[in-house]
Structure formats: structure tokens, C-alpha cells
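FYI, it's all coordinate maths here, none of it is from the lab. From a predicted model like this one, the values you see are computed outputs, not experimental measurements. Cβ atoms are built from the backbone, for glycine too; each structure is taken alone.
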Structure 1
Amino acid sequence: MVSVRPISDDDWARWRATRLSALAEAPEAFSSTLEQWSGSHDVERRWRERLVAVPFNLLAYLDGRPVGMASATAQADGEVELISMWVSPDARGKGAGDALVEEIAAWAHRQGASRLVLSVRVDNERALALYERNGFVEAGRSDHAEDRHPELHMGRTLG
């Protein structure tokens, strides 16, 4: 059974393990790289600062072990952005992604946001299906010539 729990900077070690797994398994899905978060960059203070700087962070659990993560930015101009979303391959299709999205949407609504937005690579078909299933619609693209990984911008009205 999937459960989703908000975390704080005191949960940095669990977040760290999940984030490093995400960066290793799906490097193309993030603007950060495994190299940027490992080696000499892999320090407790940095992980804690990340969890404080981003106001809402979640871990998804399946049978008691962390299998996914998502975060949300602070509300600005009526919008909250869903960022850092990932579910481990062995937990995909078991409801973790849906649970993370719904918890982020509920938090955004409580913050007074009217819209939840995100960006996803246009070739990430599994993520696109998840977001569409959860009410997101296309809101633009970043198809610039210098963009190595074009993204689709999506939004969902909250209410």
C-alpha cells in the first residue's frame, strides 16, 4: 500500500537516498545531476538547506520503504510549481505518482494557489500520462534551438 508523507530537514537522509536514486535512474528528468549532488557536494548541510529552501517536500512509501518523491515551490501569482517528481521503477503503476500529485495539489490549494504547474520532457511518455490523468493540460512548450531537452509546460486549475 502506498502512503505519502511530508518531510522536513530532519528527514534529510531519507530524502538524500531517494534523490540520489532518482538522479542515477532518470538523469534526464532533472535539471540537477548526480555529479552535482554526490562526492564533495554530498553533505548534510546542503541536503537540509534544500529541504528548507523548497517549502513542501514529500516522500512516497510502498510497504514502508521510500519509493518516490515530489516537491512544490511557494505560491506566487496564484501558482505553485510541482518539481523534483520521481517514482522508482519498481513502484511505478502502483499509485505512488498519483498520490504524490494529489498531495501536492492539496497543499497548493491550502496555500491559496489557483493553479498547479509543472514542466516535463516531451519524450517522457509515462510522466505525461500521469499528469494528464491527474487533470493537467498543455500550457506551452520550450522548443528553443539551444534546448537539448524540450519540455512541455502543463497546468491544472485548483478549486
Structure 2
Amino acid sequence: MLKELAYPFSEAQLSIDRLKKGVLLVSIDAQDKPNVMTTSWGFMGFQWGKPVFITPVQPVRYSHDLIVASGEFVISVQPPSMDEAMLFCGAKSGRNTDKFAAQNLQPVALPGFRTPGIGGALLHFACKVVHTACAQPLSPHTFFFGEIIKVYAES
């Protein structure tokens, strides 16, 4: 069961602390099949008067094209007990590995969103892409600015 969080300030600090090690970024393909990757880069704050999560993803990554096509992503902040799955998801590509199946991860529907969160995660930031920026020449990453539409915690 999910509960919507009204003021996720303490949740933001938890997310930043977990981001240092890595959190799970979920995207979805055109057939509604979810993919998950690990991200340990990111920023949370306000841009254009909106709460945003900014995540960099290299264009060669499978998740990059999925985020571009769907216009959304979910950041699922896992507890330490899921860190082994998080590390696996950072080492394999979704192009040739179903990481949900390989790690027995369960998608959890987020109201009003195509992209699911990951069951058992502490928090889910449901984000709609509102802007992208290229980090070249310093880095090959695309920065996805995701407006945080809703934040959910499993209760």
C-alpha cells in the first residue's frame, strides 16, 4: 500500500544519503516493460518554481532512450537490504537482461504514472521530464530534469 507524502523534507535527506551509494532509476519501454538502472549521480531542488530531480544518463545507456521516448522516470530509493540488487542493476544492461526478473524485483504501480516504482523501496519519486541538457564537453551525459510530480512511500 502506498501513501502520498505531502512534505518530503526528511525523505529528501534520506534520498541524498542513499544516492551517495546508488539508487534505482526506473524507465519504461513502449510496451510498458520496465527497466531499471543504478544512478549515483543526481540533484534534488527547485528549478522554474518546481521540485525537480536531475539525473545524468549517458546516451549509450538503454535507459536513456526509454526516458526520451516516455518522458518520465521514477527514482526508487531502496533500503540497504536491496543494495545487492542495486549493484547488479548497475552492472548489467537492460538491452539484454531483464533485471526485474534476474533480481526478483517487483514493479509497484504509481497512480497516474506509466512507469512503476520498485516494490520494497523506501521512497518513489515519480518524475516527468521538463528539460534536458547536454554536459559536453566535460561529460557525455544528458541531464534529465524531472519535475517531481508525486513522492510515495510504501506503508
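The value 30 for relative contact order in percent (Cα under 8 Å, 6 or more apart) was derived from one model only; which of 1, 2 is it?
2
Of structures 1, 2, which gives -9500 when helix-only ellipticity at 222 nm (-39500 (n - 2.57) for each DSSP H run of 4 or more, over all residues; to 500) is computed from the coordinates?
1
From which structure (1, 2) was mean count of other Cβ atoms within 10 Å over residues 92-99 calculated, if the value obtained is 15.0?
Source structure: 2.
Identify the structure, out of 1, 2, from whose coordinates Kirkwood radius over Cα pairs in Å was calculated to give 16.0.
1
Taking distance in nm of label points 7 Å out along Cα→Cβ at positions 20 and 60 for each of 1, 2, which is largest?
The maximum falls on structure 2.
Consider the structures 1, 2: one of them gives 1.2 for distance in nm of label points 7 Å out along Cα→Cβ at positions 100 and 116 as calculated from the coordinates. Say which.
1
Quick check: 1.00 is what I get for FRET efficiency 1/(1 + (r/R0)^6) of positions 52 and 84 (r between Cβ atoms, R0 = 35 Å, to 0.05), calculated from one of 1, 2. Which structure matches?
Only structure 1 yields this read-out.
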